[in-house]
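Read-outs throughout are calculated quantities, based only on the coordinates presented, and are distinct from any laboratory measurement. Being a predicted model, the structure only gives us computed values, none of them experimental. Cβ atoms are built from the backbone, for glycine too; each structure is taken alone.
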Structure I
Amino acid sequence: MKSNEIKEAALKYFTIHGYEGASLSQIAEEVGMKKQSIYAHFKGKDDLFLQVLRDAKETELSSKLQYFRKVDSKNPEKDLYGFLQLVIDLFQKNEHIKFWLRMSFFRQRILKKKSGRK
């Protein structure tokens, strides 16, 4: 379970400070461990960031898919309103979605490095 605690702390710091501003030392301190101990769970900062990014993507997709599985197609206006309300609630209350939004607007060097772009 320590990996999940690390990812939750990383989510907090990456959301607030971005990839560049978040440090493994801060994340480790938040979880009550030494920085070196993070390497027992993740290859490094890049790996941790990408894991948090994957989790955020899954959260966003699964919440929207769940909604559309439940909608009643007889009233599309009501369904659309409900979907918009879901999106608003997610962006206001869900840390994974806040992180996903930040990463959508502020391209990070790590993503460029992994894709081979400069």
Structure II
Amino acid sequence: MMAEIERYGLSTAGPWLFISYGRDGDTSRKFRHDYCVPVSNPERYRGAFQVRTLDPFPCFFTLHTGMPSEENLRAGYGGVAEAITQAGREFSGESREVWHGWTSADSTANAFEIQIGVK
């Protein structure tokens, strides 16, 4: 994806986003996962990847820092899911991770937002 951004002279306009649709915690269910890089000049792109504008969505969120281990991710997502349940809100089926900083898989300096959509 980054090679395509470079090839078409696109300018990144924000952090990577990982968006999941239909993810509900049941590991036996299939869901769709999109990897997104915001760009400020999408009209220049003519490649194979889809270009679209993301709509804002109501969500509960938290900032997660540290290693993206299964244990840490479960705690981060679990805390947000618990807050949604306690507030009496319904899950929308969409969640997003906004990666503000990435160092490495074993770094405590990683930082990303966990956003879980609500209806």
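The value 3.4 for distance in nm of label points 7 Å out along Cα→Cβ at positions 10 and 26 was derived from one model only; which of I, II is it?
Value 3.4 for distance in nm of label points 7 Å out along Cα→Cβ at positions 10 and 26 corresponds to II out of I, II.
With P(r) over Cα pairs in 5 Å bins from 0, in percent derived from the coordinates and found to be 2, 11, 19, 19, 16, 12, 8, 6, 4, 2, 1, 0, which of I, II does the value describe?
I
Supply the structure label, taken from I, II, corresponding to helix-only ellipticity at 222 nm (-39500 (n - 2.57) for each DSSP H run of 4 or more, over all residues; to 500) with the calculated value -6000.
It traces back to II.
Please state which of the structures I, II yields 3.1 when distance in nm of label points 7 Å out along Cα→Cβ at positions 34 and 66 is computed from it.
Going through each structure in turn, the value belongs to II.
From I, II, which structure was percent of Cα pairs over 19 Å apart, for residues 2-57 alone = 38 calculated on?
Matching structure: II.
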